[in-house]
Structure 1
Amino acid sequence: MDALQALAAEIVECRRCPRLVAWREQVAREKRAAFRDEEYWGRPVPGFGDPDARVLIVGLAPAAHGANRTGRMFTGDRSGDFLYASLHRVGFANQPTSVSRDDGLELTGVYITAPVKCAPPANKPTTVERDNCRPWLDAEVELLRSIRVVVALGGFGFGEALRIFGGGSLRPRPKFGHGVEVGLPDGRMLVGSYHVSQQNTFTGRLTEEMLDDVFARTRVLAGL
C-alpha cells in the first residue's frame, strides 16, 4: 500500500503530455454547469482499489467530468455508476455507488486503472500520449503482485493488457470481444468486456446482466 501511494503521488504530478495537460486543466476551469460549485481535480488520476487484488480492471482514460473532476477512477459519472453497481452485485465492492474520493467506497479483490491517466479530448488519446503514460501503468502492475485475472474494458485496454502481460506474442493475435478469455503466457487470464461508456450502456450493447456475467466469471477464474 505504501508503495502504491508513493507511486500515486508521482503520477498526479505528471505533465508529460502538453495537449492532455492543457485539456484537463481547461475542463477543470470551465467546468460543467451541473458542477460549477465544485473544485475539479484536473490532474492525472492514479489507479484505485485493493493492493492485494487478484483482479485488475483496465479501462481507457479518465472522463472529463467524471474522474477528472473527482480524482478517482470511474467516479462521478454514468459509466462509473454502471461499473460500480455491477462490482457491488458480484461482491467486489462494499457499495453500489462512487461519487467522490471520500464516499466510503472500498474494493475487495479488485484494482482499477487505465492506460492513460489524464482525460483526453473526445476520449481519444494519441499513440504518443499512450506511450508517454505506459511507464505509470507498468509501475502499477509491477506493484500489484497478486493479479491473476485482467478484465479489459474495451479494445484499447485489451491491447494494453496484451502488451503488459506478454500476450502480444501470441499467434494468432487474440481479438477483442465481450466475454473473450485469453490464456496469457505468464499463466494469468485476460477477459474482454465492452466498455461501460454511455455509448454502450444506453444503446443496450452492454447490459447489466452481461457485465455481471463477466465479473462473476472473473471471480471463478481468480479463485475468489
Structure 2
Amino acid sequence: MLKNIVFEDEHIIVAYKPAGIATQTARLGQQDMVSELKNYLAKKPENKGKGAPYLGLVHRLDQPVAGILAFAKTKQAAASLSKQITDGTFHKYYYALVFGGTPKEQDILEDYLSKDSKTNMSNVVSKDHPDAKCAKLHYQWKETLMVVEEAAEASLVEVELFTGRHHQIRVQMAHAGMPLLGDSKYGTEASKEFSKNIGCRNVALCACRLVFQHPKTGKMIDFTKKPEDEIFLPFLG
C-alpha cells in the first residue's frame, strides 16, 4: 500500500487506486482501498494499541477505474472535504481514451441520468423523469491516434467532472458518441470489438488530478498522477 500513497499528513491521505480494486466493499475476501489503508494506518507505531484508525471516505471511483482518491484521517477533515465536494470547489480531472475522434475540440456535456439498481447501470433520461439527476462535465480533446492494424482511431481526452453521478463519465461520453475503450457496459459493438483486439481489458479511464483546499491549512493543493495502464502509453508515455 505504501507505494500507492501519493501524499500523507496528519489530516489526509491521497492514494492511487489500481483498476480492478474496489474503493470499498463488504464482500469477504475482496481487496478494497479502505481496508488496505486502514490496515496500513493500524500498523504505524503511533497507532498501535489505539484501536481501529479513523478513515473518512468522501468520494469514490468505480472498481474498473484507476486513479487518485483523497481520504480523511479525522472527522473534521472529512467534513471539510465533503463540503468542498458539495460546493463544487473540490476539482476532479480524468484522462479517458475514447473510440474514434471527438465531435468538438472541447465541450460541456449536461444530461440527466437515472440509475437502474437492477442492472447497476445509469441511463440518460429526460429532465422530468422521476429519478433524474443532473450530470455535467467538460471534456478537452488532447490527441487522436490511428491504430493501423484495426483501421480505426482512438482519442485521448481530459475530463473535468462537475457532478459525481453513478458511471457519469462513461454514460455521458457514450451518449455523446464517444464510448470509452474497455467499457463493456456502455460501449458500442464496434468499440468493444476494437478494445478486445488491442488488449484493453479495463475501462480506459483514470482519475489523474485532484485540486482542493487543505482541510486544516486552507491552502489549495494539487495532486497529479499519470495513468499506469499501458494502454495510455502511446499518448502519455
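Each reported figure results from applying straightforward, stated rules to the coordinates on display, with no laboratory input. Being a predicted model, the structure only gives us computed values, none of them experimental. Cβ atoms are built from the backbone, for glycine too; each structure is taken alone.
One of 1, 2 was used to compute helix-only ellipticity at 222 nm (-39500 (n - 2.57) for each DSSP H run of 4 or more, over all residues; to 500), and the answer was -11500. Which one was it?
Answer for the origin of the read-out: 1.
Any idea which of 1, 2 comes out highest on mean count of other Cβ atoms within 10 Å over residues 144-151?
By mean count of other Cβ atoms within 10 Å over residues 144-151, the leading structure of 1, 2 is 1.
For Rg/Rh (Cα atoms, Kirkwood Rh), for residues 32-127 alone, which structure out of 1, 2 has the highest calculated value?
The structure with the largest value is 2.
Tell me which of 1, 2 gives -0.40 when you compute log10 I(q)/I(0) by the Debye sum over Cα atoms at q = 0.09 Å⁻¹.
Label of the originating structure: 2.
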